[in-house]
Structure formats: structure tokens, C-alpha cells
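Listed below are the structures to be examined.
Computed from the coordinates by the stated procedures, all read-outs in this text should not be read as laboratory data. In this text the structure is predicted, and so the values were computed from the model without any measurement. Cβ atoms are built from the backbone, for glycine too; each structure is taken alone.
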Structure P
Amino acid sequence: MKLPVLTITLNPALDKTVTVEDFVLGGLNRIKEWRMDAGGKGINVAKVLKNFSIDVTAWGLCAGRQGNVLTDTLSSLGIPNWFVQAKGETRTNLKVYVEHTRETTELNEPGFTVDEDVLSQFLDRFRNDVSHVALVVLGGSLPKGIPSDFYKTLIQIANEAGVRTVLDADGESFVHGIEAVPYAIKPNIHELESFFGESFRTDEEIIDAARRLIVKGIAYVAVSLGGEGSILVTKTEAIRAKPAPITPLSTVGAGDSMVAALIYCMLHGMSLEEAARWSSTAGTVTALKPGTQVCTLAEVEEKLGSVNIWSIPKTTNSN
């Protein structure tokens, strides 16, 4: 039986995107159009995988009426879901897109607070059911009340069950998560530099840093470089991907689309070069969409040729 991918979103959001012609600070701004999407890293990954015809289930925590709207939205998209209800209210993240400057400003709420009972409910089901999935995606911020090493705990449980994990987090969650040795990680360049307390000026320096993580047992390190593309690194290979220049409408969800495309390639046994091309293309296509809309399979397939790919040889001083 084909096993599904499981995405975990512990601090989801309703992403409200409003479009204005120009923005007047301290003045009246009239909204031309708006849209509401279910959001959060794991949820965005699930939406892309659904578009790619991958069997995917979304789990997490939510709260209040907006939590019900979020789970109803996922169900309407055909994504099976299970979210433990916490006290409080699911956050709304406001994205303001200004047509004149083609820039998006984000205003993100902190979210609800989680108590021990909610956390225990989630952990109990995760322990019982994780062996029934092919891969677990862990991503995004943690709401108040959840310890910063919670992703580490989930990765350890998945590892014991023989299930691969993909981690896309930052700060302490990223640091602790790496201690449990996930199968793959997707830091952006700023998160990678923050982790090591260093600045990386060249592709070779980024690859060297990625391989310092691979030595710990991580199989894939995908470093996103914004408009400059990405670098995918394994123990034996390093592939650089650079898309054609674009003017993004919104970068929200672009990194999540990269993660989803990487998973798609893993599940289909594609090469690292193919994974680099697909993940970079997926991120680029999503960045060309307003709000938190994500790429489709057909859109990515159409744009694959617009990404330049090249291999970077392993240097003699690399591990």
C-alpha cells in the first residue's frame, strides 16, 4: 500500500493577502482585492504535494473559529487533516502587496498558547501512527507553550520508527532539530549563517558548511538563496541551481514549494541534479503568484528549462 507524506504545522495561520495600488504610511489605504488562504509551512508543503498528485495528510494544532476555517479549507482542497484544538485563536497573518513597488509586507500574529494536555494528545497519536507514513515534514514556528526542542522529539520518534524526516525551521528549533539528525533540511542562507555564526560569500563556503551538517548524518542539505536560486548538497555531490531573473509578486510559500518539490523528487527516485532543477523551479513559480498561492505540477514542468544547473566539484579540503 502506498504510504502518505505527513506534514506537521504546529502554528498555522489564515493568510490574508490584501492588494493596494500604493501604500501611505499613517494615512488611508483602500484595498483593491483580497484573498484568504490556509497557511503555515507544513500546510503550504501539503498544498503543493496535493497539486503534484502526492498522497499527503496535514496534522498540527489550531484554535478557535479560525482553526475551524483552516481545517475546513484543507478538507475543501482534498487534503486529509487532523488538528488538535488548543485554547485561544488561530493567528491571522496579513500580507500587504503594493502594486506600485511590487513589494509584499508581512504582519504575522504570534498565535495561540499550547498546554500540556494538547501536546500530549498530539504526541500520543504521532507515536502510534508515524510508522504508517512514508515521510514527515516538520516546519515553521512553534506557538507559545511548546518547548524549543519539540521538533527534536518528533524527529527522534520518527527515526525510531524508520521514517524519514524533512526539517524546515529556524532559531532554536533548527538547532535542536539537527541534534536528532533529520534525513533532510532546508535552511535559507541567513539561517545557515546564523547556525554557524559565520558569513558565507561563495558557493564553496556554503557547500563546506552544508557538509559539516552532513557529517552529522543528515543526507540532504538544501540551501535556498532567494532570487539567486539554491544549492543542494549530499555527501558526494553539490548542485547549484539558478533560475532566470524574475520580479516576485510574493515570496511567501516559495521555500515551502522548494521543500515539496524536493520530496516529490525523492519519492520518484530522481537524481540530485533533477531535484535541484525541480525545487528551484517550484520556488520560482510560487514567487510569481500573489498571496500564498502555490505552484502546480504543470506550471513547474513548463518552466524546468528556465533554471540553470551545474555541479560544483568537491574540493580536497572538504570532509
Structure Q
Amino acid sequence: MTTLPLIDIAPLYQTDEAGHLEVARQIDAACREWGFFYIQGHSISAERLAQLSDYARRFFGQPAERKLAIDITRSAHHRGYGAVATEQLDPNEPCDLKETFDMGFHMSADHPQVLAGQPLRGPNRHPDLDGWAELMETHYRDMHELACTLLRAVTLALGIERDFFDKRFVEPISVFRMIHYPPRSTASSIDQKGAGAHTDYGCVTLLHQDAAGGLQVQNVRGEWIDAPPLEGTFVVNIGDMMARWSNDRYKSTPHRVISPLGVDRYSMPFFAEPHPDTLISCLPGCHTPDNPPKYAPVTASDYLLSRFADTYAYRRAEQATAG
């Protein structure tokens, strides 16, 4: 219980069904035991990740006023720049020592869903950096495809229709995020972490992390273990929506980031989340008379918005005003 599983998903890009089933078996075991695993053999190139890392350093290295031109607290649909201490993932600890950029599925301002004011729907808000918007929109689509490739393997593990997630991930509310963690020496107190202990909100998360380290995962004994960067891999973890779908057969595992000493850390998670109207309810094969459904059905958007309200002070203020 000290090392996360490493799974080669290259067989998922081949036609051999036995290869698919073997990857699904490994994913199933990792999700039951850990809720976390590494993947290699995926479709995202090292050149792409190097490009993104370069842009992340350029963006976060700008003066605050340039970044705040796309301030997320002034976004109706949670897109843009989040300054240091905007988030508080662990309510028992100080706000997180990190700054962020969030983007999602792009819908133009004149799209009917945007005009209707549907939550989490709208255009992305990109900084004014040459080539940024094109790269980010392309990467978002590629990460969506990678997430769907993984989720098709999950359908084999759960014994559900192969297109179950494909149908539900049309026009998703998935989020691609860039994160900059300043060195721990800049913390406001000894208790301030890069990211407080939390579980992710969505279906699955695919994380690219740089060489700085700092990610920790809680094992079933409640011990915090390091999840160090492995070149050429993504760290994958189960989120709350998948835990609810599987009736906790798959674990939504607490994790946190301890900011490294003396160096900046950059990471890029993709939070795979379905269409906002998707009903998250217990799957047929995941409950029995002795193990009834643990969670009431909820739509993806309602669940996500409830978790945002717990994490962001500005979202709580908006809800209080609306209420």
C-alpha cells in the first residue's frame, strides 16, 4: 500500500478485445483498492505537454493585473484565472497556496443554452497570449478523447453498455485546469498547503504533473503516501460522481498537495465530467438487497455547483444573493 499501480493503456488503441479486457481488469482492481493509478501508453505527446508547460509558466509569470483581466470571480460560468487563496479545498485549513486557470467546453455567447443562463455554460476566457487559445482548445478536445477511451474500459469493468459514458459525455462540463503552486516558503502560515485534502468532484481526473513532486494520496489505512511524477504518465483518480455511480465500489480517494520547498510546481488536471443534465444514480450492477444505493440521484450540474459552493467563497456569496 505504498505504490500506486501503473497501467499501460496502449491496448485500448488496438482492436484486440482481449487486450481491452486486460486493461479493464487492471483499472477495476486499481479503482477498488486505491481510486488512483498511473497510465502510460496514452495518446498525448511529450511535445504537447512541453508546449503547455511553457505556456503555463508564461501565463502565471505575468503581472497580477494581466491575469486578473480574466478573473474567475467575475465569470458567470466559472472560467478564467483564480488568484492565490481563491480556493479552500479543506475547510479546516487555510485557503490553498496556488493560482489557477480554468477552461471548459466552449459555447459562444449567442448559444441558446448560454442565452438561457444555464449554469456552467459559456465561452472560454483566454489570456491575450499568441497561440494560447488554439492550443488550449485543441488540448481540451484531445483530453476529452483520452478520458472517453479510459471510460470505455471502465464500462467493461462495470458490466454496462460500451457506449454508456460516450452518450453522457456529449457537450460535457469537463474542466481543463492549469495550476501554479508557489514555493512553500511563501505560505501565509505553516498550515497552508498547496491544495488541502479533498476528493475530486467529477467522474475521473487525469493529471499531468511536473518534476517538482508534492502530490500525496491517502491509502485505505488512512496513511498519506507520495505519488511522485513518472515521466510519460498521467495520474488518474476516481471522482465523486463515479463513486456515486458505482455505489462506492470505486473509491473517490482523498488527496492533497504539499508545496515543494524552494521551487515552483506546475500541474495540469483534466476533470472529466458529463453533460450537465446527466443523472448520477447507482448503476444496475452496483447494488443488491444487502448493499442498497447509498446516494440519492442528482444531476451532474447540481452536484458540481454544490461542491463549488463549498470550495469558493465567491460562489457561496452568489448563492446567498440568489437565494
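Matching task: 17.8, 51 is the computed value of Rg and Dmax of the Cα atoms in Å, for residues 24-159 alone. Pick the structure from P, Q. This figure was derived from Q. Each of P, Q could give FRET efficiency 1/(1 + (r/R0)^6) of positions 64 and 296 (r between Cβ atoms, R0 = 30 Å, to 0.05), but the derived value 0.45 comes from P.
Computing log10 I(q)/I(0) by the Debye sum over Cα atoms at q = 0.11, 0.13, 0.15, 0.16 Å⁻¹ gives -0.68, -0.99, -1.37, -1.58 for which of P, Q? Comparing all candidates, it corresponds to Q. Which of the displayed structures (P, Q) returns the greatest value of distance in nm of label points 7 Å out along Cα→Cβ at positions 112 and 288 on calculation? With respect to distance in nm of label points 7 Å out along Cα→Cβ at positions 112 and 288, the highest-scoring structure among P, Q is Q. Out of P, Q, which structure matches 16 when relative contact order in percent (Cα under 8 Å, 6 or more apart) is calculated? That value comes from structure P. When Rg/Rh (Cα atoms, Kirkwood Rh), for residues 96-183 alone is computed for each of P, Q, the one that comes out at 1.05 is Q.
Identify which of structures P, Q gives the largest calculated value of Rg/Rh (Cα atoms, Kirkwood Rh), for residues 16-55 alone. Largest calculated value belongs to P. In this comparison of P, Q, the computed figure 1.13 for Cα Rg over 2.2 N^0.38 Å, for residues 168-279 alone is attributed to Q.
A value of 1.1 for distance in nm of label points 7 Å out along Cα→Cβ at positions 120 and 240, calculated from one of P, Q, originates in structure Q.
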